[in-house]
Structure 1
């Protein structure tokens, strides 16, 4: 079968190679991949790839071999999955606890756009707690996570301000009900909750906009710049604020994937897909994703998904 592997070349970060079809463990199903969605964080891993890295965590496709232990969906079932790695290939072995069955109304493109960004959004909002009537600030909002957080938070009753780099990248967020600004300094606080994913100089500014006793959840560092906090600068502007680190990871993922599928099916969640392309264009797509030239998610189609 064909598989994409890292090259270490920033301009062409992946290349095709022939590889044996994966052999599933007893609790894994073999999936014929129809579509996969790279994440911006994965583009950073490709800059200095560790030995043995097989990228790919967000896939949708068809079960062609059921799990030997009897768990999970049977042969012929359409699924969305979140393997630990190896999804950018014609076939992927995925733990059944990290699969969810797709309904007839959800195509592989939208399904592939769900896993990492959607699971992150669900778990992030659970961490933030009830948002009904609360003022929320979201930084780095124009990617896949940002779109899902915005739609779900607004639907939950939050008054959400989203920070995006440009008006174009904020158009869809405005449609979803967010107030959009293009610099964190323009966000008009105080906020009950800040969801911060940029790091660098953004986090201290965002922190200064949290109400006394409020919450800042730090879930990313998209700027790739470290954060420095000055204790004395925070006196009087972030009194009693809780700063909480968040990372989405932790299997099983199947229940959250099923919840996301249900939200899409009921019209309560709409994946924002900025690019759909053949997987022959994966290298170019990864560069554009890394350089923030794609709004929302990018989805690549294998031969079966085209």
Structure 2
């Protein structure tokens, strides 16, 4: 609603902008603006035309950006949840950067639903059960939860029964994501009376794991969030009975771009990193919920 600002945005002179608007109004056969002293206002025709015009330019701009991105093989924009970003991606990224110095990685740690074109996202890693229509969807490793604690704390709790007296950390993110794998379910799977935990509760899985690493208590840790700590000895899981979840992490991208060099390289790297900890994961017996 400012001809001066519009001229500046379009990088033309105010006189050139006025000529364009006059030409548009003549082509339409009706005025779009009422010229006031030091201001302009839309006419009925202008108010009718404005929303569709705005949508049209937005769609055109999104298509232009998406098409330009197809020519960019050096940038990779990834979105993943905050917990997966903190506990899985971030500790491993040095290896990817070393092997792919030609790729600039950009991350958006968010759980909100993303639009690949609008948000200019190349890859999304999401936890759920799907389906993911219209997308290339590669399920990653099976997910499960298992009691995990520091080696020092493990000496105090030598049996599953002894955990009844432990501080049981609660990762509430699973419930928020529609999963019911929890402490009562794990105790039941072990053939023990269910226990309602009275320890600290965290809305983010990485915060729950950090609390366990700080010796606050025992966490019912999710595979993806604790597997590196298990492999490197910061946490231990004394009992090889893991409760399988229905949801899992999935690598997602538009089908048309799955073979772009940077996306293919990132996908291969993730699978290789999962394979590195496969021997640790293979040591657990997966229990289906309700099958105890």
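Just so you know, all these numbers are worked out from the coordinates, no wet-lab data involved. If you're wondering where the values come from, they're calculated on a predicted model, not measured in any experiment. Cβ atoms are built from the backbone, for glycine too; each structure is taken alone.
If distance in nm of label points 7 Å out along Cα→Cβ at positions 6 and 246 comes out at 2.7 when worked out from the coordinates, which of 1, 2 was used?
Corresponding structure: 1.
Determine which structure produced the value -11000 for helix-only ellipticity at 222 nm (-39500 (n - 2.57) for each DSSP H run of 4 or more, over all residues; to 500), calculated from the coordinates; the candidates are 1, 2.
Only one of 1, 2 returns -11000 for helix-only ellipticity at 222 nm (-39500 (n - 2.57) for each DSSP H run of 4 or more, over all residues; to 500), namely 2.
Once distance in nm of label points 7 Å out along Cα→Cβ at positions 22 and 118 is calculated for every structure in 1, 2, which label goes with the largest value?
Once distance in nm of label points 7 Å out along Cα→Cβ at positions 22 and 118 is worked out for each structure, 2 has the highest.
State the single structure among 1, 2 that was used to calculate mean projected area of the Cα convex hull in nm², giving 15.4.
Label of the originating structure: 1.
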